[in-house]
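Some structures to go through are shown next.
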Structure 1
Amino acid sequence: MSIQQLYINTETSIPNLQFTELLFVEDQLQTVLQKADGLIRQTCISLLQSGGKRIRPLLTLYSGMCFAPLNPLMIEAAVASELIHMASLIHDDVIDESATRRGKPTIVSEYGNHAAILTGDYLFAEAFNILSKQQLLTSMTFLVDAIQAMCHGEVHQADDQFSSSVNTEGYFNRIAKKTGILLAACCQSGAILAGAKPEELGLMREYGLNLGYAYQITDDILDINGDTESLGKPVGADLVNGNITLPILYLLEKPIYGSWLKEIMELRKITYQGTQSIKEALINTGCIDQAYLTATQCINHAKESLDAIPSSHYKTTLINLADSILLRRV
């Protein structure tokens, strides 16, 4: 399967039907979310209709199928991973007061904070309802650790807003918690349900973690030089909110630009003109290219971690999926 075939349909955000296994996940998501009552049912259906890339279920299923044929437990773990992801996005939108996501109004903007938080809580509860089966308890452990990490990552990001003292080590620690550990947990969850050995689980974790690093770095880059229509959300949100991303860290290291940027950060308020000036500086100094190179290195590490995994169509798909991260436009 080529990288082009791997791409998700970006216009509708419906999962690529090349991955026929995702149809099982989609069917179960429909069943779970249709069970809700009243307003929560309304918000859940609205969320499902907004689509999504389904990367986490895909990682769960294909990591498992690297070691054994698809089984019902892998599908259930994949569904739980997507419910957790959906819940975290809703809570993120509440925290960030986001008006749009994937080009559509967020639940918080349409229904308010109360409904959004309850919907997120409902999705978490449904995920744990699935994972509470005896055979899925190890998967639950991986995913609970990931949820705890995501909470810590959000807190660290809030603490570090407009801070010029953040370094690259702190940045990678934060994005591991925000993004990487959940992707790693999905890979481990699928693999363990297929009977993978401990050393194989470690390799799948490394793959998912590095995939997460690259995914977040490309997110950082798209926030600077992406376009609102493709992204389905405002460009420059990280700059306005004072979130210290990798390109910003690289700019802070530049002798002249670093001092200038620190002065802006100390004001804790960035105007539209300020965001445009910072964007130009990031491009002109090569900081965007530098960040992209780092993302490429992370993808190389991800693919290298699969070297010892048995060859199969599913392993090839995971390798191609890693390469496709570098071609992201949304």
Structure 2
Amino acid sequence: MTIAKRLRIVVIIACAIPTVIVAACYIAPLPTAASLTALQRAATGVSHREIQLPSGASIAYLDSDIAAPADKPVLLLLHGITSNKDIWLQLISHFDSYRVIAVDMPGHGDSRETEDFDYRVENLSQQIAVFIETLSLPPAHLVGNSLGGLVAALYSVEHPNRVKSLVLMNSAGIDAPQRSAMMQRAMDDRSYNPLVVETMDDIAPKLAAVLAHPPTLMAPIRQLMLAQELSRLEANNRLFSAVLADESNINKLELLLPRLTTPAMLLWGDSDQVFHYSSVAKAIDLAPALGAHIIEDCGHLPMLEAPAKSAAVLHGFFHTPGLVQASTEPTPEVMSAG
């Protein structure tokens, strides 16, 4: 075969690949999404693992260094409700010197629990405790986003000797002095929940709820997202039913903060439409030793919108825990997400 023919074949294949991917988004969206996620994991250098707990539950997680030496610091990441471990991939790439473990909490992602599992916050924390014990992890730096923040705080209070430091990223559990329009609407109308997607029209409101600058997604990507959301719809409804049924969750973190004995800080986006950043000032009133950073022009998911800035804050805190200066207003000193 001549070089010219070989080049033509390469060009034809290269041109055909996007068409094949677009077609796959509609014909087999879930396998396509899984394949794309696997590529992201490989690019980040993490392994997908699962571990069986004594209860029979299976916890899935990403591990950046399975063969890490005992003295390598561990960073453990807990996502928010309806999310999963892969939301941390961009942040993980900034922590080569750590063994990073991102967990699928029960009811999320690839984790599987027993049929009678109760998704209350206390039980989620207990499962994380068993997971850490089963893996024989050393005391870790613990970062929790949204519901994961509340779970991480509860775990830290109950197991202070297992936590080197705690970071609450846009955490649930504080009844913010000022509520976002989205949260106020949800409080007034309990049937309103933009975080649960049932139709293609629900995708834009969900993105607007969690991102300060939601992207305009191409149709094939929306198709993938819808397929993923629908595959989790029943589980997501169960999760919200359990979390919302316990009305004490709205301020549960407020009760935990004064009980924290490990170095802890708050990391928040100033444009969070789920938990308003006024939560930060209230938290510091309750626990003045808390450090805090607010990232300007950033929403509910700093690990997605500002991964480099978030990583910089975390690295600084991990090296000088307890010494981060509190800043509760988005001033020029607050980090820009740009």
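Which of 1, 2 yields 18.0 for mean count of other Cβ atoms within 10 Å over residues 173-180, as computed?
Values: 1: 22.5; 2: 18.0.
Structure of origin is 2.
Taking distance in nm of label points 7 Å out along Cα→Cβ at positions 213 and 245 from the coordinates of each of 1, 2, which one would give 4.1? All intermediate terms of the calculation are to be shown ahead of the outcome.
Working: 1: 1.9; 2: 4.1.
Attributed to the structure labelled 2.
Of structures 1, 2, which gives 17 when relative contact order in percent (Cα under 8 Å, 6 or more apart) is computed from the coordinates? Walk me through the numbers before you get to the answer.
Details: 1: 20; 2: 17.
Structure of origin is 2.
Identify which of structures 1, 2 gives the largest calculated value of distance in nm of label points 7 Å out along Cα→Cβ at positions 29 and 309.
Numbers: 1: 2.1; 2: 3.2.
Between 1, 2, the highest calculated value is found for 2.
Determine which structure produced the value 33, 24, 22 for semi-axes √(5λ) of the Cα gyration tensor in Å, calculated from the coordinates; the candidates are 1, 2.
On the way: 1: 32, 24, 17; 2: 33, 24, 22.
For semi-axes √(5λ) of the Cα gyration tensor in Å, the value 33, 24, 22 is produced by structure 2.
Match the computed value -13000 of helix-only ellipticity at 222 nm (-39500 (n - 2.57) for each DSSP H run of 4 or more, over all residues; to 500) to one of the structures 1, 2, and report its label.
Attributed to the structure labelled 2.
Given structures 1, 2, which gives the highest value for distance in nm of label points 7 Å out along Cα→Cβ at positions 141 and 221? Display every interim value, and only then the final one.
On the way: 1: 3.7; 2: 2.9.
Structure 1 gives the largest value of distance in nm of label points 7 Å out along Cα→Cβ at positions 141 and 221 among 1, 2.
Taken together, the values in this text are just the output of simple stated rules run on the coordinates, not laboratory data. Owing to the predicted nature of the structure, the values given are computational and were not obtained by experimental measurement. Cβ atoms are built from the backbone, for glycine too; each structure is taken alone.
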